[in-house]
Structure P
Amino acid sequence: MSRPFERFAFFDLDGTLISDTSLLAFYRHYLSVEYPDSAEQRSADFAQALADRIASGIARDELNAWFYRNHFADLEVERIRALAQQWLAGRCADERFFKSGMVERVKAYRAQGVGTVLVTGSFREVVQPLAERFGIDACLCAPLEEVDGRYTGALTSRPMIGAGKRIAIEHFLAQHDVAPEYCSGYGDDHTDIAFLGSLGQPWALSSGTAELLAHARKSGWSVIEA
């Protein structure tokens, strides 16, 4: 980020700027390329393991950490980057991949001189190319540990879900000497309540979860059609 900003607008990624759940959609692509003969079974096994953990009541931030710990350990970063670029090329060719109204909202903030930030539990190799496409100024994404060009599967700080997003945004704003009450935030999921509530202008997407929309109505937050 080359210039100082007096205000920032923070955007969730999945369901807010794009229609996919990027982490899971990428992983299915990864399996199809790396394990073409067994991708279908591996994908089914993964889906079952994920469903079992969700049914057990595991918190979303713990689920995010579980995914990286069990499915990103010892993966070569450059290989993941190449596969992410391949996956994104296909998805970006589909106009339905983008939430066009929200992309326009990013452009409007940029035209006003407001800094724009992606905040997501997804990972850098997917997030940064999308940020560049949207013209977004900064990314707060999964803090994946790297050793000798490979992911270890560990996170170097809290998962970028729920309170993790709020804490990361607080640190980001402190570093840039910007008060949260001057900033806006956009999200579509109940796990976004923590970070949205820490900002002066929280927005919930009309396509968001029932829990988020109920909280938005109760708290007097703005709701944007999406």
Structure Q
Amino acid sequence: MIVLHGSPVSVYTAKLRIALHAKGLAFVEREPEGGYRSAAWRERQPTGTIPALEIDGVLLAESEAIVEYLEDTHPTPSLLPGTPLQRAQARFLARFHDLHLEPRVRALFALVRDGARTPAQVQAAAAALQERVDLLARLARPGPFLAGTGLTVADLGMTVSVPLGAMLLDALGQALRLPPALQSWLDAAQIHPAVAAGLAPWRPATDRWLTTAFVPTVAP
């Protein structure tokens, strides 16, 4: 039995959920005992992070390592394109998400919760994320997916973080501008069955979180 330990609002849980649906794998989803920051969860998963994938009692952590495991054990349908160069490019875009784009999205959470935020802080964070999105537009060649004609590892995290960044900026009174090629990619990606299924628990959970977490700006 495959168990996905994570949270409905977690970007990386959604990323793995999409991968599992893309592979056509049956799984059950559970939130960590006591929450992912709890001592009970750290006892099971020493780094205390989510998501984690449990396979026959063995717990795997870190989304990229888990996606590689899924690709190794369930190679069809593949989440990597055909040639070694194309595969390397897809992996690069997946790493670009984890190391360069998602952290700029994550930086917005603190601003959403902080009523003492300043316009300058919001504008700087918005510009930082926009710079990463514009860079993604230069790095990717959507066709219609980020690394070619089919869904690959390059799309998994991006299909969560790009809409999330837009949602957070909208709450902060800013807009995320998607270059036309990226807008076309996102439109195509979001109707892919695996992406739609993977995002189905994430969207309402994120909407609820944003409703409760957002703190209006407090005038000085």
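Where does the value 1.47 come from, among P, Q, when Cα Rg over 2.2 N^0.38 Å, for residues 70-125 alone is the thing being computed?
P
State the single structure among P, Q that was used to calculate FRET efficiency 1/(1 + (r/R0)^6) of positions 62 and 102 (r between Cβ atoms, R0 = 30 Å, to 0.05), giving 1.00.
Computing FRET efficiency 1/(1 + (r/R0)^6) of positions 62 and 102 (r between Cβ atoms, R0 = 30 Å, to 0.05) on every structure in P, Q gives 1.00 only for Q.
Please state which of the structures P, Q yields -15000 when helix-only ellipticity at 222 nm (-39500 (n - 2.57) for each DSSP H run of 4 or more, over all residues; to 500) is computed from it.
Of the options listed, only P reproduces it.
Thinking only about distance in nm of label points 7 Å out along Cα→Cβ at positions 86 and 118, which of P, Q has the largest value?
Q
Please compute distance in nm of label points 7 Å out along Cα→Cβ at positions 78 and 182 for structures P, Q and give me the label with the greatest value.
P
A short reminder: the numbers here are calculations on the coordinates, not readings from a lab. Owing to the predicted nature of the structure, the values given are computational and were not obtained by experimental measurement. Cβ atoms are built from the backbone, for glycine too; each structure is taken alone.
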